[in-house]
Structure 1
Amino acid sequence: MSEGFTIKIFIPDGDPDGVRIVERMNWTGLGLVVPRNKWTETKGRPELSQAGVYILVGWEEGEEDLPTIYVGEGDIVKHRIESHFKKKVFWDQAIIFTAGNRLNKALSNGWSMRL
């Protein structure tokens, strides 16, 4: 049986449907959930200037059954998401994971993030 663990969710603006910052005890990484309409005010957070992986989730026009999901990575994750903010209109939410200096392209070959 797996051991339990604690997750802390911080909601910076007090809106539970807004930006959420997720931390797991005894893990150096960080998860962020950012609605598209909050990206402009959130992109300045220092965590987003680190390497990371991200998932963009949304619905394409005319696709009601399944969401569209785009998975990406970046040495500075906010640069990649900012590019998608300008060019990819389908996404409503970004799910981002950073791990400080423990995650970069050199480490990503065979690397996995265990949550």
Structure 2
Amino acid sequence: MTPPIQKLLVDALMAADSVSEFLKEKTEEYFKNDLLLRSAVERQLIAVGEALNLASNEKEDLELDIPELWKVIGLRHRLVHGYDLIDDEVIWALAQSNLPVLTQRLRKLLD
């Protein structure tokens, strides 16, 4: 793996870890009612998607290592361009179930 791709994967992992840290010991109801928390989570998810998008430009077969790659990038696009369509329940569910799987894949790639 080239150093530029490795840096992008580290950036994605750090942002994903930040989301996990932000949501630690929080409930879905707390998340929905805290604009600052929702904004912080969304910003980090944008960073995850952008880093992986850039990495996919450098490594064309990245989806072989990260099968959910295009969904993550699609989420980034939705958060940036479709802000009025963001569903807090979906973001919460993704952060609780999909994000841990992604962070596991990223850690494995970086080991």
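Every number in this text was worked out from the coordinates using simple rules, so none of it is lab data. The structure displayed is predicted, hence computed values, not measured ones. Cβ atoms are built from the backbone, for glycine too; each structure is taken alone.
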Once mean count of other Cβ atoms within 10 Å over residues 8-15 is calculated for every structure in 1, 2, which label goes with the largest value?
2
-0.23, -0.26, -0.38, -1.19 is what came out when log10 I(q)/I(0) by the Debye sum over Cα atoms at q = 0.13, 0.14, 0.17, 0.36 Å⁻¹, for residues 40-79 alone was calculated for one structure; which of 1, 2 is it?
2
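Mean count of other Cβ atoms within 10 Å over residues 24-31 computed as 11.2: which structure among 1, 2?
Numbers: 1: 14.2; 2: 11.2.
Among 1, 2, the structure yielding 11.2 for mean count of other Cβ atoms within 10 Å over residues 24-31 is 2.
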One of 1, 2 was used to calculate distance in nm of label points 7 Å out along Cα→Cβ at positions 72 and 88, giving 0.5; which?
1
When volume of the Cα convex hull per residue in Å³, for residues 16-55 alone is calculated for structures 1, 2, the one with the largest value is 1
Which entry (1, 2) yields the derived value 27 for relative contact order in percent (Cα under 8 Å, 6 or more apart):
1
Could you figure out which one of 1, 2 the value -24000 for helix-only ellipticity at 222 nm (-39500 (n - 2.57) for each DSSP H run of 4 or more, over all residues; to 500) was computed from?
2
Given -0.38, -0.53, -1.41 for log10 I(q)/I(0) by the Debye sum over Cα atoms at q = 0.11, 0.13, 0.24 Å⁻¹, calculated: source structure among 1, 2
1
